[in-house]
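Colleague: Several structures are given next for inspection.
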Structure P
Amino acid sequence: MTRTRAAILEAKGAPLSVREVSLSAPKEREVLVKMEMAGLCRSDLNAIVGHTRYDMPLVLGHEGAGTVVETGAGVKSLKKGDRVVLSWAAFCGDCFFCNKGLTHQCHTVAWPRGKGLLPDWTTRFSENGKEIFHFNGVSSFSEYTVVYETGCVKVDDAIPFELASVVGCSVVTGIGAVYNTANVEEGSTSLVVGGGNVGISVIQALKIKGAVLIIAVDPKEEKWTAIKEAGADIVLPEISIDEIRKATGGFGVDYTFDGVATEETLNKSLAAVRRAGTVVMVGSPHPLAKYSLPPIEFHLEKKIIGSLYGSSNPVRDIPRLLEFYKQGKLKLDGFTTGSFRLDDINSAVKELENGGGKYTITFD
């Protein structure tokens, strides 16, 4: 049993409580990790405000990096002292979806994860004998955490924790959407809706893939420099079908990657792609949202395809994107807005609520 200080959400909309709780030892195929740095973004904020529903109390945090302290029975890929990136997309490797190569859809891990539990349907966090739930199977806002083996990816010692802590969600989602979900071909044209970390990652992946034209959309002009530096050829404040058709000889783009995923953006994304073009819904819509879309677009063989976590396998895709970084193909600097200590995490949440980008949480 380990004692660990953790940031706990007690109720919807409540400030996080940082206090010491108990953490039991890792079980079969589980790993105990000492956290070095964690990422805070809107996925955590969605849980705080109640857009995503979890049982509480709940140790938040869905991405980060740290060092393996102890391994449970059956762990073969990791050992004590390994530097690791944490990912919420752990998988069993032997269910219906895993056997089809769709590890990001693994129901063996996803079903208990949605209830705040690890794959054996139990928790490792507790306080005075009462269970505390895990967030997305990660709970990285804790000095120590227990995660499933396949959600814990070994990385090169040369990768600094500042970078490793923020690649496990938005970066792998954006790059995976291009490489896995859409499998974009060289010479393609694309529209990218949204210039946050996911959109920036999509743009960089498109450049690596050899796209010949990338049009990006973001209403915040202060983001445009970073969007252009990532590789966008044209930046627009809104989705302009006239501008997009003008830039593509009247046809529209081959792909749209919609990181906003509202009814308005999806309709415009459909209008922006050529006949038989593809819209990739990278963003996460509200779970209760219902949209109206014109069926004539589908008669023209246009497609909308979903992209959960970039259709990624973290064990395969996180090392790949970090290799892109080491080769100088992928820029990861500037993905965070600032850093806060665990004790100051509520200040970071307020900054996020006020429109901030992404923050790192440190442990000392």
Structure Q
Amino acid sequence: MSLNKIVYRNKLKKSLIKIIKGLYHFPAKYWRKSLWNKIKMTIIIIIILVIGTMYSIAQWYIASQQSIPLKLGVSFSPSYAKSLGLNPQRTMKALLSIGIKQFRINSYWSSMEPQPNVYNFSTLDWEFKYAEQAHAKIILVLGLRQPRWPECHMPTWATHEPQSKWQPQLENFIKAVVNRYKNSSSLESYQLENEYFLKGFGTCTNFSRSRLISEYHLVRKLDPHHTVIIDRSNNAIGFPVGKPTPQEFGISIYKRVWDANITHRYLEYPFPAWYYAFLAGVQKIFLHRNMIITEMQAEAWTPDGKTIPQTSLTEQNKSFNAQRFKNRFSFAKATGMRDIIMWGGEYWYYRKVVLHDPTVWNIAKEEYKGSLG
């Protein structure tokens, strides 16, 4: 070893020792000062301990899931596809054609029971038919609150009824849906309601826990052979301590949205991927329940209440484009959760066939290639 390297190594060693000693003595010096400094020091120590504990749980969870195969799916709504000017059946076939083998689909009460005790399951029938033909799996959403605006899909004839009357009617509808599809080879699980306690989004007004409990027990009684998932609210801080305790939890993750209330700009949520790994990990430790991503944002969030067709492609790209799409897949995988449902399959196809922009669709083809579904 040359003399210069030896001198450099010794200087580096002394510098490191000096830094370590400084870090060791700094808290003690700081602590001896004013009460306010003691308070600030205590807060800093608590924050470091809390974040360190959260990060450790997150890393444990990520490591514990690595041997589990990754499953990639997509949410799909025929009515939303139609609102984009698409043929819903052609859209689902296109999604199947790029290798998607898992779909989260809806059973909207408003459209499937247009009159009391008069059911129309034609849409769900062809969705199940296509999935069965392709050997794809389905997460079937049940209940009043389901994905896509207005979130709570109550039929017009029930809107003015008291809960004591419409709740039994809703449960009769849930019963009809479960009994019709519980023996399908494609049915994988149920999601009961969607972000049930999220009060800040949608037209929902009923957040009765007793109703959720009643629906849960009904579904478990009707079909004890399939898993029931209950979704946690998007980016909500908290722990699901109340009943019911489902067999599996879902979580929605949104990264970039339009802030219509304060800044009137696009807002990027700051939560890192390991934060969601922490949520899944602490739930696994205390509740012994798995968590999946039931909704990973993967479509544009339009400003000022505009619809997608009302928004230019340039504006859509401000919240979502091919690079962001690729990053969303990477982010979702980095949470450690191995069952991931992306949001926006109809939108990817819309960009390809209506806007003649295949960039997002090509990312989907690349990511779903070889996926387990």
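Read-outs: derived from the displayed coordinates by stated rules, not from any lab. Everything numeric in this text was worked out from a predicted model, so none of it was measured. Cβ atoms are built from the backbone, for glycine too; each structure is taken alone.
Colleague: Given a value of 2.3 for distance in nm of label points 7 Å out along Cα→Cβ at positions 38 and 174, point me to the structure among P, Q it was derived from.
Modeller: Only one of P, Q returns 2.3 for distance in nm of label points 7 Å out along Cα→Cβ at positions 38 and 174, namely P.
Colleague: Follow-up. Figure out for me which of the structures P, Q the number -6500 belongs to, where helix-only ellipticity at 222 nm (-39500 (n - 2.57) for each DSSP H run of 4 or more, over all residues; to 500) was derived from the coordinates.
Modeller: Only one of P, Q returns -6500 for helix-only ellipticity at 222 nm (-39500 (n - 2.57) for each DSSP H run of 4 or more, over all residues; to 500), namely P.
Colleague: When distance in nm of label points 7 Å out along Cα→Cβ at positions 118 and 334 is computed for each of P, Q, which one produces 5.2?
Modeller: Going through each structure in turn, the value belongs to Q.
Colleague: Quick one: FRET efficiency 1/(1 + (r/R0)^6) of positions 286 and 310 (r between Cβ atoms, R0 = 30 Å, to 0.05) came out at 0.10 when computed from one of P, Q, so which one is it?
Modeller: Numbers: P: 0.90; Q: 0.10.
Traced to structure Q.
Colleague: Out of P, Q, which one gives 11.5 for mean count of other Cβ atoms within 10 Å over residues 294-301 as computed from the coordinates?
Modeller: P
Colleague: Right, next: When distance in nm of label points 7 Å out along Cα→Cβ at positions 94 and 254 is computed for each of P, Q, which one produces 2.5?
Modeller: The read-out was computed on structure Q.
Colleague: Thinking only about relative contact order in percent (Cα under 8 Å, 6 or more apart), which of P, Q has the largest value?
Modeller: The maximum falls on structure Q.
Colleague: One of P, Q was used to calculate mean count of other Cβ atoms within 10 Å over residues 110-117, giving 14.9; which? Walk me through the intermediate numbers first.
Modeller: Details: P: 17.8; Q: 14.9.
Traced to structure Q.
Colleague: Same structure again: Ranked on percent of Cα pairs over 34 Å apart, which label among P, Q comes first with the largest value?
Modeller: Top value of percent of Cα pairs over 34 Å apart goes to structure Q.
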